[in-house]
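Coordinate-derived values only; no laboratory data. Quantities reported herein were computed from a predicted structural model and do not represent experimental measurements. Cβ atoms are built from the backbone, for glycine too; each structure is taken alone.
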Structure 1
Amino acid sequence: MLWGLASALSCVAQTPQDYIKGQVVDQNNNPLFGANLIWEGTTIGVISDAEGLFQIDAPDSYPRKLVVSYVGYESKVVKVEELKQYQIVLNVSVQLDGVDVNSKINSTSISLINPIQVENISSCELEKAACCNLAESFETNATVDVNFTDAITGARKIQMLGLDGVYTQITQENLPLITGLSSAYGLTFTPGSWINKIQLSKGVGSVVNGFSSITGQIDLELYKPQTALPLFLNGFVSSEGKLEKNIIFSEKKGDWISATLLYASTSSVTHDKNGDGFRDQPNGYLLSALNRWNYVGNDDFFVSFGVKATMEDKLAGSFNSDDFEVKLKNNIVEFFSSTGWLRLSASGKSMALQTNFRWHDFNSVFNQKNYDAMQNSAYINYIYQSFINSRDHVYKTGFSFYADKYDKQGIILDSTFIDIIGGAYFEYSYLGNQKYTVVAGLRTDYHDFYGAFFTPRLNFKWNPRSDMVVRISGGRGFRTSQPLVENIGALAANRDISIASNLIPEEANNFGGNISKTFYLFAKEGSINLDAYYTLFENQVIVNRETQGRLSFNNLEGNSSSKVLQMDISYNLAEGLDFKGSYKMQEVVATFDGEEKFVPFVPKARWLLNFAYQTPFKDWKFDLTLQNIGSSRIPYHNLLVDNSQLTNEGGEYWSQPFQKLNTQITHILSDFELYLGGENLLDYRQESPILDSPESENFDASLIWAPTMGRFFYLGFRYKFKK
């Protein structure tokens, strides 16, 4: 059905038109999201996207003047004399008190200009839900699925294109964020209130960002010194007894601007609503602090660096410590920096150096099983950008270096080892045609133990008209795995664990395409997006829990693949009322013990509906999200045989589809916002998520396919001091 709709959409494309495209940036080369561009003397205009990119129909005659404006910046008039790419730099203007400028920018958007499919999620979208941390930032998004790994620790994992989140590269401003030990609980370490925007890219991305992206990339942009408010406060309390506090403040000292971000979360109230003797959620605290600095004294040179620290201590499991008690501790210290030189010898030539250093100490106790580990990491990436003959032929080249040292103790074996991966890359972009863009890249990386790996990637974009884009991508990626920590939730069970001694890096090829189009219906704007992606593994570490009481990690022997089709539509139903809907179909299979089966806990289908309304005076916001999670295969356990939420299909157990309903009301009083919300309002929860008693060999709390907690409510506030 989706392929037919895609073909029909392609056929109705009108005669291609010429158009002008480019990017709007500030003096520090930061993209400006929502800049207005309009042909002088007309009403024809566009708004720049989250990367500052724009695309506007060409004028009937040349020369023509393009007026560019952005709140807080001096307007600029650009004389357009030919079809080419334009980079427009706006200067900060003198700030005026008492002037309010209102404009509408979609909280979620897909660029029609970027050759790589990127979905931009703004902070406005994140504020539609409680969004306590990164794991909870996708409640109104159908691209990323978030699941609990077990019924005890509260750990969450994501799925993208039907595959585990470890195959998605998760970065912070294109620096590594979740790798190694942070794979277990790293999604909860980044507070949602720190995030300015999220960029989701599906399929293979740029080779500049690394080799590990197989299904896509999730890149977070935290509030920078230039984008952070002088003071931001956020407080939150849930009906389950969870408390959160956020403070963000920024200041300017000479040629330097700094931002400090502080976060604290505590949960001291214990609950056992289903009476199984286990805490419904862990008790404990999480503290995070980030201090970052940007140099703004020279338009041709920039320096940005920061330090981040995280401390977590949690207690989970049974109320009786003699039964099944879980203790978790994480201590992380991280330093990151970016240094760049713009316009080296000519405009369009630049270079940058990115660094990231991390120390992570992880301690855990699952009943009588200890798993302690320490990770020391270093990352360096050098990028040089220039052009060949003209700016129609742009290239990026450079090298990267990864080093990870692990010291592990406890379950199965004690070990110390070092992963060192060094590589070089080259990426070419053809920008000479207004309708076509080609980005082709190749990188070669050398692992100190496994040898050389080659990562080719190709992205092609075609704009048949200015309001429509067709993209095709293909390439490969590889990654080394840390199987136990990446599946930490499986330790919440009395399973015999075995890890093959000859595990080799995982490699996969990804191919896909999408069509995106904006439209106007009854004078209201909307957009439609169609995706199709196919991922085929050459090698994969198979997480096998098909046999009750056993958990094994082995190299793939057979087929493993993922096929995903997704359709998204958004439409402005009325003044202040926006609608967003998504439907996704997934077929994800792998070979377990010589037999090809559907991968457990991956829904065959999912749909999402979101309605957002804002009153005319913009003092009230109402958001409602309804999700349907389709059936997924559940590994066999004898205590699941009579579960009323499962059906038996050909000897395999499948969960029944269920719905989740979330809503939130926000009242805005100048700089102060008060919000009240509820999640899982339909109160659907998994029956008996903890199977058998802890002293039994069949004890298992890791077979989770649905919410383990019922409905809950929360109340919070935001204070945004805008100087």
Structure 2
Amino acid sequence: MLTGCKPRPVKTTVRQTVAEALDQTSASCERCHKEIHAAWSRTDHALANHKIDARDRAAFTVAKLIADGGSRFELAWQDDKPLMTELRKDLPPNRHEPDLILGHKPLWQPLIPAKGGRWQPADLAFDPAKKEWFNVFGQENRQHGEWGHWTGRGMNWNSMCAHCHMTGYDKKYDPATDTFASKWVEHGIGCIQCHGAMPNEHKSLPPDAKRPAGAPPTELFRTDRTKMMHTCAPCHARNELLTGKFQPGDSYHDHYRITLPVEPNVYYPDGQQRDEDFNWTSVLISRMGHAGVTCFDCHDPHTTKTILPATDNNLCMRCHSNPSNPAFPKAPVIDPLAHSRHKPDSTGNQCVTCHMPTTNYMVRAPRHDHGWLKPDPLLTKELGIPNACNRCHTDQTTEWAIDFANQWYGSKLDSHQRARARAMAAAQARQPGAVSAVLAVLKMEDVPAWRATLLEVIAPFLDIPPESSGRAVPARASANDSPSAQILATARESLSAKDPLERSAAVRLLASHAPSQDLLRPLLRDPVRLVRLDAAWALSTTLAAGSPERAELDAYMSLSLDQPSGRLRLGQDLANRNRLPEAQREMETAVEWDPFSPGIRDALGFVLNARGYSLQAAAQFYRAAQLQPADAQSAYRAALSFAEAGRLPDAEVAFRLAVERDPRFDRAWYNLGLLLAQTNRLPDAITALKKAESLNATSADYPYALATVLLRSGDRDAALAAARRTLALDPNHAQARELLR
């Protein structure tokens, strides 16, 4: 640089967030983008939410009384607005005045204002094609007071719906008053919700003007396929908010936690959607998603329609008929007729019928699965996973479908997909051999979302004794050969994985393993917020007040304080930091907001126990057991707390409930035996303790307790034999040695 010359000032453009761009509605974009605006204006995006107006009158006058799934409403249209009078059994009628509509097609729901700045979508929705009302919960008949009732927090629009149905939405929840002051730029999904707020230079351009050289681009990420995909993902995924501040072009994993197919009630073991899961997880776990296929390879972003018809296979053949396709050169070339073995123009010859089966959600909302999986009738027989063959051929048996699949495709179906589904199902059911099966699949797995899922599904097996894992371990085997050691080694290796989902899963797995927690400290500085938050949660007790890590974790937890799950999470963090009175208050609020959640009551029970309130803890554990009739653990915890509180009859009832629900629950049999011995019912105590020892012959506690009871009953020989079994298991067992003397 020449001396005396001043550098030219660099002009920087400050972009508003979407929520700040109050003057940038889709109507303002129409001035220059008429064709695009016209295509968008008729879509589900544009009509995702709107104020009630005259066009909605027909729906509210189609009938005077509507009833379905236990709900009954009288409808009326008065003074240019609708009235919905809820008719409740044994209660006076409840009059509502909906003022907004949620959704467009295939159904929409009236949004009813409620106290605290809330809107609640009624469970009776309108089908605009059939022009009739129906219940989105089917015949579940949800009751007032339930979290998932249409008046409950689980159906609150501000929390559960608005983020994906509004432009520039800001929830603005106040935890101190439990109220909302929600704001937004416009109803529906407008232009800036996907494109971002435009800089001043863009807004000042005349219609049809070309962007001048040097001016900021209107879309900072329009050539970045990943960023484009991540902009669609937030609203097309089952996920959890991490920040509430996502902007178009941001990384998805900095702002959301995707729901992976870990839980059997959410996804089938092969990854097919089971619950209402939307599409993004399916894409992430798919081979096509792993190959780089994005939303825009199939869908026009403005019309939301497919760019070519799918019913004649033209959409799929874009990639699967051209071996020189520059975008996806590895896409296998497929002849639909030869591959499907179905007639031309038949449903069975459509790629999407077999590889994107449709499921109805909310009763009348059909959605394609975006996992592009192979139909596998054998997994229907083995694991109850639906297959596309029997979805169409409902008059045929599963065996019929298996026979044809074997004839047509043979060994091709005996693939990694099948092995992974079996391993997932075994782990979800806690079957013997599950750990070995999952670890074997992990060695072959190259899809990061599946690697993360497999890590999460084996996390519960950490520190489980070898005999419980189903893996035979020789007596002289190294500790490094144990299932827990293999799980730990795999998770530690995944801490340095390229994909944040895998790193996140590894952090979560290691979080409960104290010796590994030092390995997590570097992850507090991970470039992706999802991973940082998981590390911060694991290390919460060590985070300094006012540190960036503590601030980021606290901001994340504050996002969901309007929901019982958020109060529970905050309570758990407070409990981990030994702030038990505060933890109790948060969890009691969570129980009040969701009284039918067994998990929340269990968590509260642990905190009450830690504070020395054994009887109150027992009441929470026992209620949790009542809410989940197949669960033995909550009943067992209740029994221990009742015993601690001196309520032995109640403890006995709870112990017996635990062993009734799980007859192989050796520890419950053991504690029941101790209680019976304490109350001088020695024959029954001996029976219970023998049962415990027969179920688990590796615990020295069981034969020793049995020895003491046998000695009290006068059976010295049997007592001596039990004491010797104790010492065989634990040669240093001083009490057993003393008993022998």
Relative contact order in percent (Cα under 8 Å, 6 or more apart) - highest-scoring structure of 1, 2: 1
Origin of the derived value -12000 (helix-only ellipticity at 222 nm (-39500 (n - 2.57) for each DSSP H run of 4 or more, over all residues; to 500); candidates 1, 2): 2
Structure with the greatest value (metric mean count of other Cβ atoms within 10 Å over residues 482-489, set 1, 2): 1
Source structure (of 1, 2) for FRET efficiency 1/(1 + (r/R0)^6) of positions 186 and 554 (r between Cβ atoms, R0 = 25 Å, to 0.05), computed value 0.20: 2
Answer label among 1, 2 for the case where P(r) over Cα pairs in 20 Å bins from 0, in percent, calculated from the coordinates, equals 13, 42, 34, 10, 2, 0: 2
Structure (1, 2) behind the derived value 1.8 of distance in nm of label points 7 Å out along Cα→Cβ at positions 274 and 682: 1
Computed 12.4 for mean count of other Cβ atoms within 10 Å over residues 642-649 - originating structure among 1, 2: 1
